[in-house]
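These notes open a run of structures that come right after.
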Structure P
Amino acid sequence: MFTGIIEEVGIVKKASRDSLTFEANKVLEETREGDSVAVNGVCLTVTSVENRGFSANVMPETLRRTNLGNLSHGDPVNMERALLLGGRLGGHLLLGHIDDIGEVIDVTSEETASIMRILAPAKLMPYMVSKGFIAVDGISLTIISLDDFSFSVSLVSYTMEKTTLGKKRGGDIVNLEVDILAKYVENLQGQRRQNLSFEFLRECGFVGGADAG
């Protein structure tokens, strides 16, 4: 699991159909083969560690559903090592399993902050609420507003300077991971709706029996 707090921006050294190689520094500390590293929010398994870099295999499904398939030599990427139990949880819990991609609509300035509006798939909008969590390219952010097809986040200067979001412009593709708790809540509500019946209500005391009244 991850927190959405980016540790560093790495660089793509090599991109092929089944593997990616990155130049990195901080995330290499204590990282070994088999460990997980989130790259633009995508949980990847390290297959080899080398001087100032590491490699990871990628599946066709990952390339189809995320922006990793668009990467090429020299591209910057957000990196975060897996959450260490007992450490500080500065963002929110992330699985590194991307739900879908979004498209940056525009980026505007508001005093010392930057407001980024992102077009999102309709299927993800029910999981978003104002002041709720969203991960954009692996970065834990707070939604400040939303409508039926998009949401906005406010970015402080630190985020713009220390992650890849500072270079994003209208039309750029970003990875989205919604709050896992929202998906669990929806699933539980769906199960309850399916199990809702007159007999269920009667057994729970919400309605009386046939002779009630």
Structure Q
Amino acid sequence: MEKKKLIKIYKKLYNAFGPQRWWPGNTPFEVAVGAILTQNTNWGNVEKAINNLKKEKVLSAKAIHEMTVNRLASLIRPAGYFNIKAKRLKAFIDFLMNDYHGSMKKMKKEEMHSLRKKLLDVNGIGPETADSILLYALDKPIFVIDAYTKRVLSRHNILGHVADSTLRDETYDKFQELFHLSLKRDVKLYNEYHALFVRVGKTFCKTKPVCERCPLNREEKIL
């Protein structure tokens, strides 16, 4: 039953919005940096921060590893919480340098669950950021759960989320398990589906929803 609901949601969103071509980034390393910088801010601010790194020709593991935290913080300032994010980014770079000699290709070769555990041990990297790096930078088949995903599913009575529902608030792992059990383990599908949740969340399924125009409420309901 849940599988049919999830497939129906995906088809409706894809038909309405088309392919999202997310995550923006020219290299796996740039995608990973973006995943860390996008915490608690919008993508436009992250782009400004990444462009600063590019202009200074320091968007590399080696350059950031050798840079002081203060200098890094000044460059990523547009991303907000720049002092905290500079420390988090440095922690990730230290991990990348120490365990994989600064190579995202070497990191990609590690088994997904083992790598996920290591990423979660890096200061400042939680499940959503870790899974974004795994899926979007390293092409690992893991579904990313964010606030938009929780909001849409809870409003369609698929899983509970206290911010929008009287149902019990489910954990990150519970939401992720729903997708892993219901859909085939496919990087392209997970990539596109998560991006579509972000799109519908920003456009229609806001804190104050615009349900009458949402593609998920056209024709028959998801229920």
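Observations on the model:
- Highest-scoring entry among P, Q, by mean count of other Cβ atoms within 10 Å over residues 41-48, is P.
- Computed over structures P, Q, Kirkwood radius over Cα pairs in Å, for residues 65-144 alone reaches its largest value in P.
- Origin of the value 2.2, where distance in nm of label points 7 Å out along Cα→Cβ at positions 25 and 185 was derived from one of P, Q: Q
- Structure from which -17000 was derived, helix-only ellipticity at 222 nm (-39500 (n - 2.57) for each DSSP H run of 4 or more, over all residues; to 500), options P, Q: Q
- Each of the structures P, Q was assessed by Cα Rg over 2.2 N^0.38 Å; the largest value belongs to P.
- Taking mean count of other Cβ atoms within 10 Å over residues 81-88 as the criterion, the top structure among P, Q is Q, with the largest value.
All of the numbers you see were taken from the coordinates with simple rules; none came from a lab. Computed from a predicted structure; not experimentally measured. Cβ atoms are built from the backbone, for glycine too; each structure is taken alone.
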